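Enquirer: Right after this note come the structures.
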Structure 1
Amino acid sequence: MELDLGKPERFSLAYFLLRHTWFRLLFHSWYKRVQVVGAHHVYEHKSTILAINHQNTAMDALVVLGALPKPVLWLARADMFKSNVARPVLQWLKIMPIFRQRDGLKALANNEKVFEKCVDVLAQSTTLALFPEATHWGFRRLRETKKAVPRIAFLAEEQHNFSLDVHIVPTGIYYENYFDPRSDLLIHFGKPIAVAQFKHEYEKNPQQAQQDLKDLLDDAMKAQMIAIQHFDAEYDAYETLRYVCAGAARERLSLSGVSLQSQFAAHKKVIEVLDTAKEEQPEVFAEIITQAQDYKRNLAQQNYTDEVVKKNGSAWSVAWRLIVLLLTMPIFMVGAVLHGYLYCAVTALARKAAKDKQFRSTVAFGALFLLMPIIYIVYALLWLRVANMPLWSLVPFWVGIYLAAWWSFDYAACAKKTFKLILFNLRCAKNNISVCGLVKQRMKIIGLFGAM
């Protein structure tokens with residue numbers, strides 16, 4: 001069967017309206033804080049390719065769509081298009097297939113047609129986005145990238161005599177939590193890479209030019225993301241240390257405020273210091289890795305998080321949390337009653353439908369995207385008919401219960417954290433050996449980091 005790519009670049013009013021209304025509302029509710037850095041880089045040049053790290057399945061594409069008003073056309077793995085039902089939906093969502101070796105040599109030949117379509121798209125000044133790693137995984141590192149991005153970029157420039165001015169924007173997505181809603185999200189758009197700078201090299205040796213562009217892009221992508229380039233037990237230690245030592249790194253960098261960007265910079269600094277120490281201070285590095293592994297193990301045994309240990313003794317913080325929880329309990333009750341069953345249902349669906357944990361947030365988000373409007377229509381009918389309320393009250397009713405829904409989730413998380421803080425502080429006051437040991441161990445780790 002001949003490959004039919006459709007016309008995903010064509011403007012769709014329905015897609016435009018849906019993306020910029022309900023989708024963006026749900027997206028900015030799903031994440032507690034969203035910060036976009038360098039978005040202007042996407043608009044600096046007409047022919048742009050976004051090269052994005054791939055850690056959280058389709059959510060990676062959704063968060064870019066939520067962060068950018070600009071139309072984006074995507075390349076995604078071809079096996080998603082096998083279903084006759086999924087294929088037109090994916091095309092409507094402006095997604096084209098890209099074939100991998102596992103799809104077979106015959107299917108792989110279809111990429112020529114796909115790449116030609118990409119050239120047409122870039123010539124029309126439509127932004128093209130793809131994942132150079134070609135597959136996702138739930139680790140904060142960059143996997144080996146493929147040459148699809150350099151190949152498409154050079155093909156587009158070659159067919160237009162290097163007058164198209166194609167630029168590649170290295171993009172990094174950082175999730176505070178891959179799976180749970182109401183976490184923080186940071187999206188980094190880096191400085192665009194001009195493909196034209198490789199023109200002379202490409203004319204002499206196309207393969208070498210593609211490799212050099214790929215290497216440059218790899219380094220640029222790593223700069224936009226949390227990249228822990230370790231494949232052993234050290235990875236988990238790095239994950240622990242970038243939180244424990246972030247405060248010391250912030251002091252070293254003179255960072256203030258609580259923005260996601262400043263936190264990201266501090267975590268990058270921690271990783272940089274650790275990588276340097278591994279080469280220059282191997283004994284200190286080995287000691288801090290051992291301490292981090294032991295600290296993480298002790299946290300799990302005591303059922304605490306590093307944040308709780310960090311806030312040890314903050315009585316005012318606990319008191320303020322209790323006041324907020326008491327005053328907002330009615331809002332929590334409304335949100336929990338009207339939405340608790342829905343959240344339990346979509347999370348159960350995600351666990352059952354997605355064997356790969358990384359897909360679960362995508363499934364849950366998609367289920368809410370489809371089900372919440374239906375549920376809200378039912379609530380509207382009950383509000384108007386059963387409660388006999390006037391029509392004008394429908395909008396404030398919807399807004400109120402929607403805000404209550406997300407606060408109920410935040411409330412539950414805040415209540416759990418407050419309980420942990422109270423319990424931790426009480427055990428500290430009684431000089432509990434295990435709890436006090438966590439505080440001392442954390443201070444020792446920070447001291448070791450300072451010695452680096």
Structure 2
Amino acid sequence: MQLKNKDLVFNILILLFWGGLTLLLTLHHEIWRDEAQAWLVVRDLDLLGIIRHVRTEGHPLLWYFLILPFAKLNLSVLWMQIFNWLLVFAGGAFFIFYSPFNKFLKTVFLFSSGMFYLLPVFSRSYSLIPLLIFLIAHFYPKRRCNPYLYAILLILLANTHVIMFGFVFALLLLYLYELFKERGGADFRSDLTAASVVGIALCAIVFYLWGAREQHIYVSVYETTTIAVIRSWVAYLTGFSSGFFAVIFYCGLLAVFAYLFKRCPKMFFVFFVSFAFQFAIYRWIWRFLPQRAYTIILILLFCLWVVWRIKDSDDRFKLFDKIIVYVCSIVFLLSTIPSGLRFALTDWGLDYSDSKNVAKFIQKNIEPDAVIVSTYDLITAGVLAYLPERKFYSAEYQKYYTYSLWTAPKQYINDGLVLSGSLWKNGVVYIFTNSYSQYQGAELIYLSKPDVISEYERFAIYRLRKN
């Protein structure tokens with residue numbers, strides 16, 4: 001009992017310490033266009049409009065539906081950030097209290113780059129993944145007793161991001177294999193119904209997103225190589241794409257594959273299919289992001305969680321279990337802490353995006369009825385999320401807008417800017433553009449500092465007077 005009390009105190013203290021630090025980082029972080037885009041879409045479109053638009057971005061709808069109430073209540077975008085943090089905190093808490101791992105792995109997991117910075121700070125659908133994966137791991141031994149709960153969790157996870165599709169598909173195939181192998185059970189019909197619902201849900205996602213690649217400019221023009229994928233995957237996790245540490249990472253990955261193959265072929269199948277699917281995504285469809293790269297670690301932890309819950313009388317595996325947990329703790333979690341800490345300290349010391357600063361400048365210095373013309377719509381989402389009462393005028397589409405469209409190639413309009421006479425309020429128009437553009441005859445009234453972390457989030461505003 002005393003040992004359990006000590007473990008409980010440790011779990012609570014480490015959780016509160018981690019949660020407090022990540023909350024401070026979240027509240028300090030300025031959202032950028034990818035975070036703001038989802039907020040603007042659900043804020044300014046009706047339900048049918050959201051469904052129609054989101055498919056062009058190549059994402060499932062779950063995250064949009066979850067943040068929709070906050071946006072429709074006209075709350076600040078800060079509420080999306082807090083909600084995002086709460087989801088990650090819940091995932092971390094569930095892992096700390098329910099996972100079968102030792103204190104060392106639990107601690108390094110909380111402070112790994114994904115859980116310390118990438119997932120709680122950036123408000124994206126990835127924040128749902130840890131909690132859902134760990135819930136599935138917890139209920140996995142009871143999946144045949146609670147098939148509908150298992151099905152719901154799989155469907156929710158599949159609707160977080162396309163990067164999780166392979167993992168859910170592998171679990172579905174494994175479920176069907178076990179189901180038909182043991183055919184004849186009393187609950188066979190319920191199990192088959194639950195599996196069918198998951199299969200239908202996966203087909204619905206594919207149908208919904210079919211063709212999105214050709215419509216999304218950043219996806220349709222994406223190209224890379226196999227070597228680049230392998231190097232980038234390690235680089236996004238550890239900060240090293242080559243050298244000694246990268247070799248250690250590759251060796252650790254091979255050790256994990258061998259361990260799972262020998263220890264639990266079913267979990268080897270799940271991890272292999274998940275890994276292969278993500279590799280295919282990065283190779284041919286979608287570019288890397290650190291959050292996406294980190295999901296493979298969450299999948300690995302799921303597999304190890306399930307393996308450790310297997311009741312096996314063979315003592316030979318106990319030593320290998322302990323060794324592989326420390327390998328994963330050091331190679332896949334501890335190795336990411338320096339890069340995550342570096343990102344966090346940089347974000348704390350500098351502005352990740354200049355969106356919040358420029359929004360404050362606009363509120364203070366530009367009249368509410370003034371026309372702000374954007375020369376490149378894709379860079380403005382972060383700013384508009386902080387300006388709920390304003391819209392910008394698109395120089396490309398010749399109309400007012402808030403959220404961005406990703407369905408056509410876009411270029412900065414530096415020359416030949418054509419403005420209709422109706423836009424000139426009191427003989428003045430404001431031009432919103434990137435920090436590198438210059439406009440002859442216009443007065444520069446705002447320019448982002450060069451030390452803003454994201455180069456795509458540095459802005460300039462010009463005041464143009466009608467001759």
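Enquirer: Computing FRET efficiency 1/(1 + (r/R0)^6) of positions 269 and 285 (r between Cβ atoms, R0 = 25 Å, to 0.05) gives 0.95 for which of 1, 2? It would help to have the intermediate numbers written out before the result.
Expert: Numbers: 1: 0.95; 2: 0.65.
Source structure for this number: 1.
Enquirer: Could you tell me which structure in 1, 2 was used to calculate FRET efficiency 1/(1 + (r/R0)^6) of positions 29 and 205 (r between Cβ atoms, R0 = 30 Å, to 0.05) as 0.50?
Expert: Values: 1: 0.05; 2: 0.50.
The structure behind it is 2.
Enquirer: For the read-out volume of the Cα convex hull per residue in Å³, a value of 180 was computed from one structure; give its label from 1, 2. Before the final figure, lay out the partial values.
Expert: Numbers: 1: 180; 2: 164.
The read-out comes from structure 1.
Enquirer: Give the label, chosen from 1, 2, of the structure having the highest value of mean projected area of the Cα convex hull in nm², for residues 197-380 alone. Walk me through the intermediate numbers first.
Expert: On the way: 1: 18.6; 2: 16.1.
Across 1, 2, mean projected area of the Cα convex hull in nm², for residues 197-380 alone peaks for 1.
Enquirer: Check the numbers for percent of Cα pairs over 24 Å apart, for residues 93-252 alone across 1, 2 and tell me which is largest.
Expert: Details: 1: 45; 2: 52.
The structure with the largest value is 2.
Enquirer: Identify which of structures 1, 2 gives the largest calculated value of mean count of other Cβ atoms within 10 Å over residues 125-132. Don't skip to the end; give the middle numbers.
Expert: Values: 1: 22.0; 2: 25.0.
Result for mean count of other Cβ atoms within 10 Å over residues 125-132 over 1, 2: largest is 2.
Read the figures in this text as sums done on the coordinates, not as results from a lab. Not measured: the values here are computed from a predicted model. Cβ atoms are built from the backbone, for glycine too; each structure is taken alone.
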